[in-house]
Structure formats: C-alpha cells, structure tokens
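Participant: The next part holds the structures, each set out as structure tokens.
A short reminder: the numbers here are calculations on the coordinates, not readings from a lab. Small disclaimer: the values here were computed from a predicted structure and weren't measured. Cβ atoms are built from the backbone, for glycine too; each structure is taken alone.
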Structure I
Amino acid sequence: MMNTFFKTSLLLIVLSGLVILVSCKDDPELPENLTAFESDQLGLASAETELAINLQLTREAEVEGTATILIEPTGLTYGTDFTTEPNATANSFAITIPAGATTASFKVKKTAGALFDGDEKIKFTISSLAPSLVVGTKKELTVTFAEIIAASGAFEINGGGALYPNKVFIDLSANRQTAIARTSWDLAFSSSADEFRVILNSPNGMLARALDKTDLNAVTAADTVGFGAQLSLNAIFSAITTSPLPEWVKTATAWMDSPTGDWSKTAIASVSTTLAENKVYIINRGTGAGSPSPALGWKKIRVIRNGSNYTLQHADIGATTFTEVQVTKNTEYRFQYVSFATGVVSVEPAKTKWDIAWTGFTNTTPIDATNVVPYYFQDVILSNTAGVQAVQVLTSAVSYEAFAEANITGLSFSTSQIAIGSAWRSGGGPGTSPSIRADRFYVIKDIDGNYYKVKFTALTTNGERGKPQIAFALVKKAS
C-alpha cells in the first residue's frame, strides 16, 4: 500500500514536471526590447540652457541595466562649452535603466558664460546596452546648438502604455516631444492678460460642481449628499442606461470644460472681482493610471483674484481649515498649473514650443437626438489653442506623399482644440478593436507659420495602446 502511494505520488510529480516543461515550451518568446532615441535630431535654442534627451524602450525593462552613450562634439569642448548629466569621462557616460522602466534620460547642459555661433553640434550614439536590451533604429542623435526647423520626422509618442499615464506635447518643427504624468497636476489657470479662467484636469476625468456658498470652511459632507451618484464619469455612464433618463444627466456637461477649447465655457465660472460671485466648487479629481484605475479623491475649492493673478483655496471635504496657493500669470505660457499636493508645478511647454498633444480626454458623446454627456476618450489629439490651426485631408483627394505647398490653397483650417481630436482613429469601444484611419492625414500650421503634413502610422506598438506612432514633413516654411 505504501509502495502504491509512492508510485502514485511519483507519477503525479513526473506528470506535473511534463506539464511545466510543455507549458514553458509553448510560452511565446517576448519580442526584442528595442531601445533608441526618440528622434534623430534636436535643437538647443539660444535661450535654452539645457536639454533633456530620452531613450525609449518598446516594452518594460525586465531587469535593471545600463546604456552607454558616446559623445562626438563638433566645434565644442566638453567641460568648457557644455557638460552632461551624468558626467562623461573620455567622451562617454552610462545611464541607468531601472527594471520596469520604458524610458531613460540624460541632459546636455550649456556651460555658463560660453558663447555659441549656432553651428556647433554634438552627436550622441548608443554604443552598448544591457544584455536584455537591443539597439533600435535611432541609435544616433545630433543636437545642434541652435533652434531647428525639422524638415521631417517620425517617432513613437511616449504615452506610457495601455494605462495612458502621460499627456504628451509635440513640437513638430523642433522634432521634440515632452511627456508629462497626467496626475502631476489638478487645475490650470489662464495666463491670458484679460482672462481669469480655471480649467480642470480633463485627462484624469475631473468634474466640478458649484455650491451656493463662498466660505470654504462652512462646506461639509452634508453639502455633497448625492454627488457620489452623479459627479463622476462612471456614474454618468451608468445613468444613461436607465429608463427613464434622469433629468440631471442632461445637464452633466456643465460639470466639464468645453472639449473644443473654448475657455469661455468652463465648469468653473470666470473668477470675478466681486468676492461674493466666486463660489465654492466640489471637485471629483477623477482617476489615475492603474488597473483598476485608482480614484484620486474629492476636494472643495474656491478661487479669487489677487490683483492680476489668482489665489486658490483648497481642502478636503470635511476639513475646517484650508490651504492657499498663490498663482502668478506668465504670458509665455497658456496656463499656470497647480497640484493640490505640491502647489505650482511645471506642465506644458511655453505656448510657442508645442503644436499638438496626445492624451486621454473628457469629450462629449450623444445619447439621443438632443442630449450629449461627458465621456472619456483615449488617444485624442489636441491642438495648441494659442494659435495652432489644423485641417483634415482625405487621401481620396490627394495622397500624403503627393501633398505639397500648392495643395494648401483652399483648405479650411480650424482653431478648435479638437480639430484632429479622435478622428484619426476608429473603434476602441465595446466589442471593437481600435485602429488608425489610413484614408486621411492632417495639415498643421504652427504658431510661427510653418505648415506640416502629419500622418498617424500606428495606433499601437507591439499591440500596446498608449504608444501611437506618427510621421510628419515640412510642406511650407514660414517666410
């Protein structure tokens, strides 16, 4: 009987081993983790003192490793004219790529007091990588010590992956992208001299609702009864499936900012010089990146004017004291950004230094012939409302390759923030697979007057959303 037990046990162990071996054998191999620069050329303008340069991985690094970068300067001397962070020795340095990371970066810095003619350059080359990584196609990057107007470019947008943790600002002429964690800020304050507007963090799905109170300390949880069942994108989506449709759903768009970028239509009213007109708002901060997406919580806020600037008051719903943040306008930027956790933060580039942005976004969607509701869209392209214009062109009229300066005549450009919006891709809803629309491309006129044609070449990288790819080319240079 004991022998039977051992024989049975041994047989089970052997069979288990075979199952493990078969399972291991059948597991698909992961694709090569390609590592490359985001672009092959960048400019360091005369007003800039440093430039962050990113390496991009096609998927998360399996283990911590390093990338060795070679430096080849032209017309420059390391230590005299420029340095790098980390520091280089014998025109070489290494940067760490942490386990789980999809990007790594280093900086090139001008030396204080150094003078430049504008024709100086540095070529950076990825010379070696950790064994788990493979050098991608963009292994070399040339940084010119002058502002460039890129003739063409192509790159993967660094959205951060399927959980879309980033909002990414793209400057076509500079061949540059800037990725910002979408949870790094909560509110943005207009820097326009004649506007006192506050916008919500749409990428997080934030909503705001006014109370008929002006004293932040007088607001308690009792003032928010019923808000949890209404003031959230999930609550709105659930409500539209009920019959009859609740009346409050029809006015839910009042809790969001205009998706077109019309800043006269924001959830938070224009900040008044009359204190009694500046109400307390209840904010649902939306959700962050995660699976499931973590709730970011609720706040009560009030914004008042401080001369030509702003004072933000904010607190948790049940608090009897509040925090104040002073926000100063800077007209080089569209907005000044504030995090409830850390105060004033740097988010988007100067308004002349970006054209379009990729992000998740609170848009509207129709629910019947007369009503629309707030609805979250992933993979949206927003235009810079400080002066960028865009227009869609169908390939049935002219192909991307054939489109030239003569084809610009007659196009009707739009200044709407969603001139491109989500029209460049299709699907992605329940039961549908998202994909790019290959029958169209876009022409963008930047703030300086340069015209670029832009096409989206992939919605995903290795099947992962949050990593779309674009290509662009200069059609007409500003005169």
Structure II
Amino acid sequence: MGKNKYQALAGNMLILTIGQFSSKLLVYVMLNFYTSKLGQAGFGTMNIIVSTAGLLISVVTLSIADGVLRFALEKNNDGKMVYSIGVNVCIVGCLIFAVFIPVLGMVPMLEGYEWLMYIYVCMGAVKEVSGIYVRCRYQNGVKLYAVDGILTTVSTVLFNLLFLGVFNMGVVGYVLAVIIGDISSLIFLNAVTKLYKQYHPFRNDKLLRRAMLRYSIPLMPTMIMWAIINNSDMYMVEGFISAEANGIYTFAYKFPNLVTIVVGIFAQAWRMTAITERNSRTTSIFYSNTLSMQQTMMFLTCGGIMLILRPIIIPFFGDESFSSAYFYVPTLLFATIFQAMDNFLSSIYEAARKTSHAMISSLIGAVANILLNLILIRIPALGIEGAAIATLASYVIVFIYRIIDTKKYLYMTIYWPKIIVNLLLLLSMAFSIMFTNYGTVQNVMNAVFFIAIAALNFKSCVQAVEAVLNKHRGKPKEE
C-alpha cells in the first residue's frame, strides 16, 4: 500500500524540518553576534533592507515562484518549460527593475544601499525559482531542497563572521553575506542536479506562460499586502520614534518568527500536498484534520517560547541593550498565530485557483494595518507596543474575512472551544510576562499554564501520529 496523504505530508515536513529548522536555528544562535556587531540602529536598518528586498522579489518577478510551484507539481506540464518561464520572468523583471533603482535611494532608510539591494533581489529571485523547481520535479527533490537550506545558511554565517567579525563591514557586510549564500545555493543546485540543462530561454510555451502568469500575478499584490502588514510597522517605528526603537522591535519579532519558521516548514509541505490532493473526495476531512494539527503545533510552540522567554531567550540571544524587547514578544506571538491560520486558509484559494480572493482579504488587512500603525504608535503610552497591536489586529481581520469566504470553496470543521481555551491560556501567560515582576512566581505560573496547554493538545498530537501511521482514517473528535 502506498503512502496516505498524511504520511506524504509528514514525510515532506520531516525532511524540511531537518533541513530548514537546523539552518534557521543556526541563525538564532548567531543573534547575539549580530546584535553586538550591528547595535540597535544597525540591526533595525538591516531588517528593513532584508524585508524590503523580500517584498521586491515578489514584485519584480510577479510572484512567478508560486506559479512554478503550482505548475511544476502538475506532471503533465513540461518541466523544462515551467522552469524556463520562471527564470525568464525573473530576468526580464530584473532588467526593468534596474530603471527604478534611483527611486530606492530616495527612501531615507535605504539610501546608499540601493545597488546592493538590486543584486540581493536578482540573486534571491533566481535562487527561489530554482529551489522550488528542484523541490517539485527532481527525485528526492525535497531532500535536496532541505540540504540546500543548510548549506546556504552555513555559507551566509561564515561570511558574516568574516565581514562583521573581521572586517567590521556592518549592514553592508550582512547583506553581502546573504547574497553570497544565494550564489552558493545556485552553484550547489546546478552541480548536483545539472539544473542549467533544464533552462531553454527561447522555447517558451505561450499558453503555459499565460497560465502561469494568470495564476501568479494576483498573488503579487497579496504578497505586497502581507509585506505591508509585516513591515510597515518597522518603517513607522523608526520614523515616529527612532532607529534604536526599531532595532528593539525587530529583535522582539525574531522570536515570534520561530513560530513562523515552524509553521512555515509545515506550510511548505502542506502546499504541495494541498495542490496534489485537491480532487480527493475526502478533501474536507483532510483540511479539517490538518488545520487541527497546525493549531496544535502553534499553541505548543507559542507556549514554549513564552515559558522560557525571560529566563533563557532574552539573556542568551540578545545584547543587554535589547533586554526590554521581552515586553513586545507576547503580542507578536498572537499575531503569528493568526498569520499562520490566514496562510492555511490561503491554500484553499490556491487549490481552487481563486487567488484574487486572497488578494482582496490581504488588501483589507494592509489598509487596517497602516491606519492602526499611524494611530497607535503615536500614542505615548503605547509606542512600540502600538505597532505590535496593529499587526495583531490586521491578521485577525484577515482571518475573519477568510474563515467566512473560504466556506464557498471548502467546508471545514473548526473546533472553536479548543481554540478559545488555548488562546485564553496563552493570554494568561502573556499577562504574566508583561505585567508581573520577573522571578520564581512568574516562572511557576507560566509553567502551570504551559502544562495546561500541553494537556489540552495531547489528544491532537496522538491523533496526528495515528493519522500518519494510517491507523486512524476518520475525522478526529475533539473534546
């Protein structure tokens, strides 16, 4: 008997976890080094550059990487054509982007870094398309993708040690190290898979190109809207308060991003499975069960981070000047919970080829985020926390829209009582961290809350294992 869809999902997730989490963990181990070498202002500027470049990759390439993922997974498509179209869109986009480079220099926070960002965007775009294609089309592609993630991160870290630790190149050194990491990735992928043989620049199928662009272009504004929600707060904190405040805020955001990494690995495996399983008669049950698994993962990860936030995470990962960041982490953790659920619901749009609906909901969230940032950050009593609250509110708004709208395309069973209880337990931990004095009492309280979260989600963990082992085929029942 072949693998069931839960086994396929778990297998892909295990491989991606080994590759990507180990590489991401290495980045977090380096955080203390980065904060000490860059300082509050430099750390904030570096994050603005990296986040802006990530947004520009989507804009410049019309989100063609998503089209490559979608159409490379459909085996009846010519893989060489899919890859060639993806790379060609990246090349044309980068040529057009070069004309607008002077505009980047007009942004005060990016001034002096515009051509460095140009190289970052172009290399990142081709690397993203190439990695996704290998993952989808090659035998053991998921394993290669995971190994590539480790090698890229190791390369980036080694060059950061050189550029920051030896040559003291600051922000420029960090960005150069990332670019070299992407180049190393392309060299590895081509050496192992002969990927360059898949590229035929002048043999594009016009119908396939049109279909890929019709799929990917609506996702570009969606990515822009997500970037606004994720990044506008950094610009506004720096603009309304200071670069140092932005450095503290972006440092605080690193730990909720651990949840994003864990769920992101799940999402990568899930997107591949969701696309290939979209015609299954048991799709509704599969989506319901998978959402339950994702929620279990999120609640346990968020609870674990809050449990060790004050005693371990902040002292170990950050320079002493970043110690106040702990106050903003709980609100941002709640934001990542709703962001993850928003992304899960987006997979329903992608599988149904209704990507325009993802764009509409993201636009609503982005507008709400900008307005709330403009209001809340300027309130003296809130300041940096206002940015965190605005981010959380934006993701909640998108979640409400999508949970209602996606019912048109797929009905899912959502276990609301369990979600609400988990959120209340996490809220109790958040209030303990933010508003009680740090010490034994706070640690004991949070330990009790975390044990309650673990107990509440224990059954879901068991059901997930049973589903993967093919012992439990039906829909899980929640208490």
Structure III
Amino acid sequence: MGLARHFFIAAITMLVAACAPATMVPASGVEKAFAQAKQRHINLREFIAAMPKGGDLHTHLFGTVYAESWLKWAEEDGLCVDQAALTLRVPKDTCAAENLKDAATALKDQALRNRMIDNLSLRDFKASNGWSGHDQFFSTFFSLALRAKRKGDMLAEAANRAGKQHVSYLEIMHTLELFESILPRVASTPMSGDLAADYQTLMDGAFGKALPDMLARASAQMDQAMARKDVLLGCKTDAPEPGCTVLIKLQNQSVRTLPPAAVFAHFIFGWHLVQQDDRFVGLNLVAPEDDFVALRDYNLHMAQIDFLYKTLGPRNISLHAGELALGQVPPKDLGFHITQAIKTGHAKRIGHGIDIVHEDGYRDTLKQMAKERIMVEINLTSNDVILDVSRGAHPFYVYRATGVPMAFSTDDEGVSRIDMTHELVRAVEDFDLGYDELKASIYNSLKYAFLDEVDKAKLLADLDNRFAAFESGF
C-alpha cells in the first residue's frame, strides 16, 4: 500500500511538472502590470499610451484631421462659412459675392464654432429619427474644404499624433486627380461591360492622353506635401517633433459611388501611380458600401480590379468589404462582398469585414483567409458609430476562433475624435484581450503592411527593441 501510494504521488508530481510550462507559467512583470491596469479604464489608457505600437493600416487623410484644424485653416486661408448648412467653402471670388461669411469673421462666434465642430465630426452626436451615425459620419466629408497647400499640414497632424503615441508607421488612404481631372474627362464615356474594350476606350480617349501629366502632377503634389510636413514638424532641425520618426506610405483610394468609367479610370491611374512612385504602396475602394451605385456595381468593380491585376500586373490591394449590417441592406447584399474582394479583387487585406457570418459559404472564406494570411483591419469605433456593431455582435470573435490575422486601426480618427490608443484600450475592454494578444495585434500591423522587405524588417526590429525596453521597466 505504501509503495503504491509512493508511485501514485510520483505520477501526479510528474504530471503537474509536465503541464506546468503550458498552464502554470508565472506572469511576467509587464503581464502583472497589464492585468492590474485593466481594472480601471484610466489606468489602462495610461498603460497602453506608453506601449510601443506598430502601424495604422486603415486611415484616411481627410478623416484623420480634427475639426478644429479645418476651422483654423479656413480662417487663415480666406475660406467661407455657410452658416445655414454649417459647411466650409473655397470662394471663387469673395465670400460676400457668394452670400457667405468669411471664416475669420464668422468663427469669432463661439456658438457657431461649436455647431461647426459638431457638424464636421461626431462630437456630441446623438442618433435621431431619420439621422443615424452612418449619415452623420459620411456627411462630414461633404462639409469640408481647404486649399491644396494644406495637404502637408494634414500629414503633419496625422504623423505627429501617431508619433506621440509611439506609432511608427502610417499607411494613409488618399484620393488624387479623381474629381478635378479624371471625372470630368470620363463621366459621360459609355462602358460596354467588355473590360478589354472599355480599357482601350479609356486609354485612347482624353483620359489616356492626360494620364502621364496626371501621374506627374500627383507625385509633385506629394513631394510638396511631404516637404511641408517636414518643415512644420521641424524634421531637419535640432528639435524635431515626434512625427518625424513616423514612416508614411499611401494607398490610392478610388470612390465606389461614381460612374463605372470614372472608377475604372481611377483604378488605372492608381495602378500606374503605385508602379512609378514608391510612396504609394497599394490601392483601395472607399465610400459607403450600402450606396445604391456601390451595391449595383460591386461585382463590376471587382472585375475591373481583376482585369488590371492580370493585364498590368499584381498590385497590393486592400478593400473595404463587408462594411454592412443586417437591416442596413437586404440579406442578399450581405452574401458575397468579402468573398469576392478576395477571390476576384485579389485583396490581401480586408477593411472592416463586419458581415462575414452572413456570407454564403463564409466558413470556406474564413479558412482561405486564415491559410493565405489575409488580414482584417478592425475599426471598432467606426463600426459602432456607422453600423451599430460592437462587443458581442462584432465578428472579432469569429476571426479569432478561425485564426484569421487582425490588427486594430483608427479609420477616421479626426471625424470620430479618437486616437490609436483609444482603439487599443477599447479592444482590450470589449474583448478582454490578454497582453500577448494585444502585442500580437501590434506586430500584425507591421507584418501585414504593404512595405518592401527592407523597410518592414527595419520597423519590426525597431519594434522588438522598443518592446524590450518597455517590458524591462516592469
């Protein structure tokens, strides 16, 4: 009996020892500090604010700017305020001639200034009958105006906010040449549906003839914007701002609510821009996915991308897909967008991906995403405001369970009045993330960036060093 008892105790001891590495590893100092910080929102904000961060892979240039900056530039640059519509306008002549008030005068009225900030963002927004968060969010972009020189100011604001939060990389979506150059040239150009023929029609017409000049102009604009950003941040001085250390690349974003010829032409423009200017690393497709034109032409847009991918060569593609919810559109429109973005649109990353469980054969799509490492860009505040999807209703849990890579991003931090730290805090609180899960998402934001291998390796090595220093403090 004594011998049996001895072997029993020995067996239990060996079993516990064998299991210990997987189930009983003592928490590290940083993990203990993180667990303690999670107990109070303000302490969690403090902890995550100090953490190293990687990239913001889903952010729009116009959406990253806070309303207060738009108003400041309007005052300085002689823009006008439509006091009834609460919008900014660039005058053709003078504000008075257009029955508008100049911003420098109008915005001395604090009450008007407050209403303008509310209209240019989601500040103090409360949904009401007939006006949703979706409506308010997308309407802000029609209320904005600025002088072209301010693009450098926009980049400086985005970069410096990122740098102060220890974000090292921004992949910013921006639209160039579309409304001022491409749309007027092709809006009335009929499309046959034969993509090869339609491509030739566009290239043989006014658009094709102007394409070299448009590409040169786009690159020159970014030269000027990047140079102004560096001046504003003092990047070549002895006291550079934090934004100077942030690497910025861009995606060319096309607008899915325009006529087919304009979307196709802007895709072509973007294809060439990515090839000739290494600051542009990918292409995207934006605007409300539930818009009737966007729904009608969704498969056409994917086919246009597929045609260019096979004809002009591969490009990095990230697509807003599945930014839809049941009730917002009929069930039939929830059944295929993410799947087609991957299979036909060649998307390496998916923006939002909210309607995944409504997609036909979604489990196969999830398996493909996990196998091919197709990352989802998670935008929690945006999803909540626009789609009323958060916490347990969010597909984060579905993607995590099937091993699909994810990273958190801001989408339009100026409009939503948030920052990257806010989104990471929200992720921890909404999904009870552990320290290792949060850290993995931060690494994903660089691993899945559209960067060349040299830049990616540098940023990942830098992130390793910053985490080592951060964690050694605990």
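Participant: On FRET efficiency 1/(1 + (r/R0)^6) of positions 284 and 308 (r between Cβ atoms, R0 = 30 Å, to 0.05), which of the structures labelled I, II, III is highest?
Facilitator: III
Participant: Work out which structure the value -2000 belongs to, where helix-only ellipticity at 222 nm (-39500 (n - 2.57) for each DSSP H run of 4 or more, over all residues; to 500) was derived from one of I, II, III. Let's see the in-between values first.
Facilitator: Values: I: -2000; II: -26000; III: -15500.
Of the options listed, only I reproduces it.
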